[in-house]
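Please find the structures below.
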Structure 1
Amino acid sequence: MDNSNKPNLRLYCGATGSGKGVSLREYLSGLKPSRLLVWDPLGEYGDLVSGATSRLADVAKLAAGKSFRVAFYPGPDVGTYKEKFAMFCRIAFAAGNLVMLVEELADVTSPTYAPMAWKQCTKKGRHAGLQIIAATQRPADIDKHFLGGCTYIRCFTQRFPADAKAMAGAMKLPFDTINALETREEGSVTVLSWIEKDFRTGKTTPGSKRMQGK
């Protein structure tokens, strides 16, 4: 157990099409982790990993290696996710020294529920060298302890007042600042906007990106 590691819990949140996936990919491309586990319920990260599987046994085997970049697809039945996600988290914690990306966090946690294995990762993971990244469309519906413990948040368009309120509270920003974030079309260009906060420095920074359509 390494007590010198600083916590590294990142959250990207926003409505579908708001740009969180683009930002996540840019971050991972820059980070270039040699050890990466992805909880990938929509099968979106196949191009960023060296292997994708729907078998947790495969994840455990690969995570025992020196380097790996693997995405786990839990299948279409959300009703099976609870046990699968708990096992995924146990594998990540046991492997240690890796980047763990969880897509659609609201599928597997709620404000009042999270698997103990997920809590272990988020509360003790830094001692095992875990860097945790989560993404969600509905931040009001995720584990409140993770939300409150994030070291970095990038917030995009929030379409539901409850989500805007949750992010305003988590980021200690005015509701209107969060509610004003938008994703808009300008001809063939999509304009993304966000606001990010680094809780280590206390710095809050707005941002935007213009994306050319195909």
Structure 2
Amino acid sequence: MLEKYESFSTREKEEFRDICNELFDKTFLNEEVISNDGGFVINEKFNFVRRNFELFEEYFMLSGWILERKNNETIYIRNETGSNRVILKLLTTKMLIALRVIYDEKRKTSSNSNRVQFKLNELYNKMLHDFGLIDTMPSKTDRDSSIKMIEKYNIIVKAAVAEDEMDNVYVIMPSITVAVSDERINMIYNQLKEEELTDEEIDKNDADEMALL
């Protein structure tokens, strides 16, 4: 591992360091990122990890983390002991579940793209009326906090800003399929539907049961 790293140029060593820090901070890297003009382009950081996967893998392993990739679309890390996870608020957990369902539904009828667009009003309407995940519209403070948390981890990205905030367009990235895995989604969805839980009633393990954040 050391020999490979030492063969890097100064710029490559800086890129290696920056990518490691980003993965520790954001968990996920997607194959594509949004550009300044609103389109999507290849993520050069993703490509750098892909080219040097074994080096990154060994580095994270020394720190107790496992580097993984899914469908050549998402690269992510997870702690091998299951520790160091983020405690999610209940609303954030519900949003993640709704986003995963929206992602799966739209992928069935979309083109070959692995990304899915949605507007905020669509997300909240589905949570309220279609999925029954919430009884009333959450406060703007709570909504914004949850959206920012999900956006921070490269699970959604803002694609367009509208005059009415509810018409803002976001894109669900393929990392959603890791953050909310196939194995967990039905179990967590049913649990949330059957139990009237509050944030105070969710301990660390419950909050983290469905996500790798």
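Quick one: distance in nm of label points 7 Å out along Cα→Cβ at positions 12 and 180 came out at 4.0 when computed from one of 1, 2, so which one is it?
On the way: 1: 2.5; 2: 4.0.
Only structure 2 yields this read-out.
Given that helix-only ellipticity at 222 nm (-39500 (n - 2.57) for each DSSP H run of 4 or more, over all residues; to 500), derived from a single structure, equals -9000, which label among 1, 2 identifies that structure? Working shown, then result.
Working: 1: -9000; 2: -14000.
So the calculation was done on 1.
Which of 1, 2 yields 11.4 for mean count of other Cβ atoms within 10 Å over residues 76-83, as computed?
Details: 1: 11.4; 2: 14.2.
Answer by label: 1.
From which structure (1, 2) was semi-axes √(5λ) of the Cα gyration tensor in Å calculated, if the value obtained is 31, 21, 14? Don't skip to the answer; put the middle values down first.
Numbers: 1: 27, 20, 17; 2: 31, 21, 14.
This value belongs to structure 2.
Looking at structures 1, 2, which one was distance in nm of label points 7 Å out along Cα→Cβ at positions 148 and 188 calculated from, given that it came out as 2.2? Please list the in-between numbers first.
Working: 1: 4.9; 2: 2.2.
Structure 2 accounts for this read-out.
Each value in this text was obtained by applying a stated rule to the coordinates, not by laboratory testing. In this text, all values refer to a predicted model and were calculated from it rather than measured experimentally. Cβ atoms are built from the backbone, for glycine too; each structure is taken alone.
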